[in-house]
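**Student:** What follows is a set of structures to go through.
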Structure 1
Amino acid sequence: LNDVVVENMQEQYLECVEQRMEGVDDEEVAEAGEVGVIAVAGGAGLTHLFREELGAAHVIDGGQTMNPSARDFVDAMERLPQSAFVLLPNNNNIILAAQQAAKLAKDLEVRLVPSKSIPQGIEAMLHRPMRLQDLDSAVAAMDAALDEVVCASLTTATRNAVIDGLEVSAGQYIGLVDGRLCVAEDLLEDALDSLVRLALKGGGELVTLYCGEQVDPQHAAALAAYLADAHGDVEVELVRGDQPLYPFLVSVE
């Protein structure tokens, strides 16, 4: 039953993506093919989302501890038929490599949208004009979308530390909102609950949970259902991201 719940929530999310991109016909998509988006993501679910659902030309495998190089971006662009590209690093540590790649690429028009997280990258793709005849205008729209989402992440601490006044023990679940550490809990459930509450502090109507590879799908579905019940005025969606290291990535819109 819980597997069915997970599949249903995944389908609901993909339907939401389709609705936000509705009105785009095949001819428009073909035109958009003249400009390729190259995104960085780790995990089969996120790769599928960017490539198959959001229309990225290529997805480079990478993330927090596996940063692709400038050469990885350039090699990807040189293998593709497009002559113009938008780069989505989706991690603060990868922005520099993307900037260098834009300078190294020869005979190609390259722009960078400096997304610092997966949720920002997804939001940028959802705001991407499908007619990309004016690359600069398209990049401006994608860049503006970065500030329309609150990004949070949940991982585990590797050492004892005190950061921003918060005491953290190795092995605890720690949560960050827009890059700032704000949660440290022993239990995954408590950490995710606290993280979502903090991410919603400024308001929001939609919470999307991207489930990591180490989280059991049934457990993820139960957590999503709990959060939906706890925040009755907020829609909660669950997506299989399969990302390593992070049990959950969270976006609030």
Structure 2
Amino acid sequence: MKKTITFFSAPKPFTNPHIAMIQRNAIKSWTLLKDVEVILLGNETGLAEVAQEFGVKHFPNVKVNESGVPLISSMFEIVRDNSNSELLCIINADMILMDDFVEAAMECNSLLSQKQKRASALQKKFVLLSQRWDYDITSPIDFANGWELKLRKNVEEQNQLHRPAGSDFFLFPKKCYQDIPDFTIGRAGWDNWMIYKARKENWAVIDCTPSMMIVHQNHDYSHLPNGKPHYEHPETNVNIQLAGWDNWMI
């Protein structure tokens, strides 16, 4: 059955208990959204079991760099070949989504469709993004009735709206981003290129921060070499070179 949105992600290994917990929270929240499908990519420890548990698609044979980290170009290719959704959304595996995400995405898609029907030379191409809310969490979410209201209240009490830098998801029509470079997932630089590409092609770049709450579950960087943040790794420099230095700081 055709779904409106396909979410896809390359989670970290499920070996660190806290990382495993927040990734399970995130993936579970995606599966509860209406009219969506979820695709998980990669061959990390525990991923196949989690995909089976949540009843989502899993493709382990994504191309990787010399360090074994998935390439975003391969992720996009696999998802295009295995999804019939009109809209695709690449998302980090620590992000909790709620119903307002799909509502905002569908509203943007509908409004742009109406607008661009009046200009036959235009094709419906856009990218949707948002600032995130950072949230300290130490236990699994109980997804019983009313979980969204409870989570919103807790997130608002911590009041950690992340500054407008770094993007944790991009939602776009399937026909967009067909020439993405071999960026490494989980490192800096590629998200800037995504915005640069949209602006260069004159696509609509839509900030939906006022219309949705996306929740980033805070974590350390113990999953990365030497526990350093992603922007301190050589793979980030490769991403920046692929993006073009002039296109990085967008």
Structure 3
Amino acid sequence: MAPKPQHFRTSPAIHARTIGPSHGYEQRAMRLCVATYFDDGFASIGDICAATLKCYAARHNFDLAIDRTLHSDRPPAWNKILLIQRLFDQGYDFVLWVDADALFLRFAPDIRAEIVASKDLFMVKHEMRRQLQPGAWLALDVPNTGVMLLRNGEWTRRFLQAVWDRTDYIHHQFWENAAVHDLMGYRFLLDPAKRNEPDANVLAHVAWLDIAWNSIPGKCASPEPIIHHYAGATERLGPMRADLARAESAMREGA
């Protein structure tokens, strides 16, 4: 039997602020777990990610799951779906997913402040530009699964299963993110012959986070990033080490 992921339980329950329809705050008990996954081949950068996740979870009294043992017959990026489903089965109300090539730079911002009662999936939508011809550019909305807050509920479970079931994207260069694009109706990046036609039924359950929660240096960057995500970067280790030093300084200063 494969060993279970590392869990660091900080409290059996936390009190989170939930924004209701009237945009007021109400207190209710919920369980939230911060999670990531990486295998041995990704350990050099995954360990950096995990160090900052541990600090963030401790700062806000969240649980933490760092999985290095989960295996499937798919590329590793797909295993986030399995781990999130497993954490839902363990009773967590919310899972904050962070890809292993991302790390916290600031720890004070509380992800619970982003929770909207009517939404189930919280993520960043980047705006990217693609050149069609000299002087002509197309702006594209690109949802990114590198950082996600997911509510444990019927809709989210169905959505995650639908993502997993898109076997035509198993070996796509964007892996599970490609399946998410398709299900949400953002298809131009997958096939330039298709248009982005966002699915209103899906997006009714989605809230877009500020880009600070998933800031991609040099591509889609926030002036005040909370999380740096080195998605698609050819060099990750050096910049992430530099960011870790910055994050450690922020932690000491209470930022």
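Any read-out appearing in this document is the output of simple, stated calculations on the displayed coordinates, not a laboratory observation. Just so it is clear, the structure is predicted and the values come from calculations on it, not from any experiment. Cβ atoms are built from the backbone, for glycine too; each structure is taken alone.
**Student:** Taking 1.5 as the value of distance in nm of label points 7 Å out along Cα→Cβ at positions 90 and 186 derived from one of the structures shown (1, 2, 3), identify that structure.
**Tutor:** Working: 1: 3.5; 2: 1.5; 3: 2.8.
Comparing all candidates, it corresponds to 2.
**Student:** Moving on. Consider the structures 1, 2, 3: one of them gives 52, 44, 37 for Cα extents along the principal axes in Å as calculated from the coordinates. Say which. Before the final figure, lay out each step's value.
**Tutor:** On the way: 1: 52, 39, 31; 2: 52, 44, 37; 3: 53, 44, 41.
It must be structure 2, since only it matches.
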